[in-house]
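Nothing in this text is a laboratory measurement; each read-out follows from the coordinates by a stated rule. Bear in mind the structure is a predicted one, so any value in this text is a computation, not a measurement. Cβ atoms are built from the backbone, for glycine too; each structure is taken alone.
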Structure I
Amino acid sequence: MNAPQTSPDGLWFGKDLSQPEPIPQAGMDRVVALMKNGRLHRYGETGGGEPEPSLLEQEYAAYVGTKYCVAMSSCGATMFVALKTLGVQPGDRVLTSTFTLAPVPGAIAHAGAEPVLVETTANYTTDLDDLKIKVATSGAKVFLISHMRGHITDMQAVRDICDAHGVSVVEDCAHTMGASWDGRFTGTWGKIGCFSTQTYKHINSGEGGLLVTDDEDVCAQAILFSGSYMLYSQHGSAPSPAVFERWRYKTPNFSMRMSNQAAAMLRPQLADMPRRTQVWNSLYGKLAHVLSGIPNLMVPPRDPRESYVASSIQFTLSLETPAILKFLAACDSRGLHIKWFGRDEPQGFTSNYTHWHYMREAQALPRSLKLMQGLCDMRIALSMTDADCETIGQIVRVAMTESSK
């Protein structure tokens with residue numbers, strides 16, 4: 001937490017928006033118990049009961065309503081494994097979202113494939129017209145769609161477009177745990193859903209990922225890829241031994257399984273998701289309200305079919321780069337730190353597609369480039385109050401005035 005300060009006009013925020021809530025006591029107690037008995041590995045050779053990741057998988061599959069879940073070491077690992085289970089090979093092309101973060105094209109690169117970027121609309125969702133063109137012309141057999149920062153595209157339309165060309169959909173749901181489109185959870189619209197349990201997401205194990213699917217062959221491969229050795233029978237959320245028999249001799253072990261400690265931390269947090277969702281969405285609504293009407297700033301409207309879990313808020317500035325830099329500096333000087341996707345160089349967690357020089361194919365994405373040039377991003381901390389939202393609105397309004405001088 002920053003030390004209390006003030007600015008010449010008396011406006012000061014200063015809260016660390018990345019500060020998570022404490023791990024629930026039940027999770028801490030279970031982790032301590034694991035440390036005391038020393039059974040920290042994700043599998044037990046003899047005895048030891050059912051491993052925590054297996055219990056978490058059963059609970060998370062029930063939560064989203066899928067047949068299977070595989071707990072892994074990160075969301076990036078789940079996306080890489082998802083691509084491998086669908087047969088993506090080195091040199092293949094994989095469609096993906098332009099508005100996303102580096103682990104998404106990184107998972108494609110990890111599989112040896114090449115990203116083909118799909119344009120993003122001014123509302124931060126997939127440009128369906130561009131998707132139609134690239135599904136038909138790219139030769140890609142997988143679309144790894146990113147519900148970036150919790151903004152959900154019309155998933156029925158995405159499925160219709162992809163199904164017509166035999167393209168499998170993998171959903172990056174790092175920012176949409178608990179969210180849904182038209183009453184159906186994200187992660188269940190595609191063949192595979194990939195979720196994050198990183199500290200800055202909806203539930204917190206430091207790092208971790210959850211892969212969900214209804215496909216038994218995808219699940220069996222994912223379990224083997226994740227590092228089950230021949231202990232896959234310890235997965236409660238898993239297909240029959242006959243399915244594993246099809247894959248166990250030809251699926252490499254990538255050692256990407258979630259640890260016992262991480263799963264133990266997560267299980268009590270999953271039960272707390274309804275409360276967290278209510279708090280985040282209430283704060284998001286207040287922030288969207290106080291930011292509305294500020295000149296040269298747009299918070300996109302949300303589609304009524306979208307049920308989001310808003311752990312962050314985004315807005316677009318219709319300013320030139322020098323004015324945006326002045327705006328950000330004015331916010332910084334008042335203890336409000338806002339990320340900007342239009343920087344020439346990546347900073348912290350924030351980057352855009354122009355920074356990913358490992359992509360071999362040059363791609364023209366004029367609509368996305370224009371969007372990134374004005375796109376700002378701010379986390380929403382569960383500890384925030386209504387008064388904090390009002391202060392943020394005042395700071396942003398004053399900073400916007402200063403940026404025009």
Structure II
Amino acid sequence: MKTAASWFSIPCALSILCSASLAGDAPNFDIQLDTISSGFDKKTCWVHPRAGAIPGTPPSVVLTMQKLQLTGSDVFFALNEMRTDDFGKTWSGPLEHATTLGRREEPDGIVVGACDFWPKWHVKSGKLLGIGHTVRYKDNRVMSVRRRETCYSVYDPQKRTWTAWDTITMPDTKKFYNAGAGCVQRLDLPNGDILLPIYFKAETEKFSKVTVLRCRFDGSKLTFVEQGNDLALDTDRGLGEPSLTRFRGRFYLTLRQDKAGYVSTSDDGLHYCEPKKWTWDNGDDLGNYNTQQHWVTHDDALFLVYTRRGANNDHVFRHRAPLFIGQVDPEKLCVIRATERVLVPQRGARLGNFGVTEVSANETWVTVAEWMQTTPPNPYDFTKCMKHGSDNAVYAARIKWKTPNKSWDRH
């Protein structure tokens with residue numbers, strides 16, 4: 001692996017874990033696949049459905065998603081909300097939040113919006129905090145060279161409103177010219193501090209790097225405190241869309257890269273060792289590439305949710321369906337092949353942009369939408385997806401644990 005000179009060298013010490021963490025003694029679970037919504041207007045489609053759970057009996061689950069213009073690349077509109085207060089039996093919405101979570105005009109015909117959003121309950125403040133990043137358009141096309149920021153918003157569950165999205169002030173505006181926390185899985189610490197992975201590059205740089213920020217949230221404002229080391233891979237577009245979890249005192253970071261998914265570990269949550277490619281437990285390549293992966297964390301085992309090649313899915317854009325879950329060996333940093341299960345089957349459309357939500361001690365939900373763009377040369381021909389059965393369905397794959405996940409509310 002060719003790495004940049006900016007690598008901060010950290011020894012990759014790995015914990016020795018008891019046998020309960022490995023396949024065979026891992027927590028059993030059932031999968032219930034719910035369809036939250038389906039159908040689309042054939043001009044736009046729903047993307048990026050990610051949810052946060054507000055504690056209660058039952059908890060309220062607030063899911064945000066936004067529409068994508070089919071005849072374009074990453075042309076997003078205002079965030080919308082769907083919500084269930086009866087544990088998924090019924091859903092209300094979608095309710096558009098155009099005023100607070102919509103596009104804004106800037107000088108010279110530039111339009112900026114919030115996207116790649118992920119709500120999560122912040123225990124210390126008792127608030128549902130959503131974090132994403134900004135995207136800038138000129139003539140309704142993503143600008144090739146553009147400033148990007150981490151954006152955030154706070155939800156009022158009684159009024160069902162979100163605050164107007166704001167951005168984090170970063171310490172080095174040149175280094176973090178194009179920097180954001182889009183599609184990332186954050187980790188909240190017991191003291192309320194937030195470990196927030198981001199990916200970034202300077203205005204003139206070609207390759208994106210990854211770092212983890214420690215942030216502070218006071219219930220209304222999210223502020224930068226410090227950052228860890230920079231992780232870099234000077235090939236293709238670099239590293240992006242990092243997601244973070246903690247399992248038995250160790251921190252795990254999974255990373256998107258054009259040719260393969262990567263994983264790294266840390267003792268302190270900020271400083272990470274050199275990433276290694278995701279593989280199966282026999283050493284073969286996992287087959288994930290140019291697509292995000294996220295964590296499902298249980299007291300007794302660690303799981304990865306991902307897409308990959310080799311699943312009779314050559315017709316799917318970047319092999320981004322089905323959506324799989326597999327148990328991770330936290331010593332060897334690989335996926336145990338015998339544990340792989342399908343969370344969401346493929347119906348011709350990609351499923352690579354998704355979220356994970358700890359809803360209760362007994363359930364973790366993976367939410368995803370059928371993205372109705374397809375492979376070139378005509379990526380806008382949604383009929384290629386539809387002939388396999390897809391119709392922009394929004395799913396909640398409900399992982400139902402046989403053994404309760406006692407620490408779920410601290411993730």
Quiz item: Looking at structures I, II, which one was semi-axes √(5λ) of the Cα gyration tensor in Å, for residues 122-321 alone calculated from, given that it came out as 34, 23, 13?
Solution: I
Exercise. Of the structures I, II, report the one carrying the highest value of relative contact order in percent (Cα under 8 Å, 6 or more apart).
Key: I
Practice problem: Compute distance in nm of label points 7 Å out along Cα→Cβ at positions 146 and 362 for each of I, II and report the one that scores greatest. | Solution: II
Practice problem: Looking at distance in nm of label points 7 Å out along Cα→Cβ at positions 58 and 90, point out which structure of I, II has the largest value. | Solution: I
Exercise. For helix-only ellipticity at 222 nm (-39500 (n - 2.57) for each DSSP H run of 4 or more, over all residues; to 500), the calculated result is -11500, so let me know which of I, II that is.
Key: I
Quiz item: Which one of I, II has mean projected area of the Cα convex hull in nm², for residues 138-257 alone, as calculated from the coordinates, equal to 9.3?
Solution: II
Quiz item: Here Rg/Rh (Cα atoms, Kirkwood Rh), for residues 26-129 alone was calculated and came to 1.03; which of the structures I, II was it taken from?
Solution: II
Self-check item: With distance in nm of label points 7 Å out along Cα→Cβ at positions 82 and 266 derived as 3.3, matching label from I, II
Solution: II
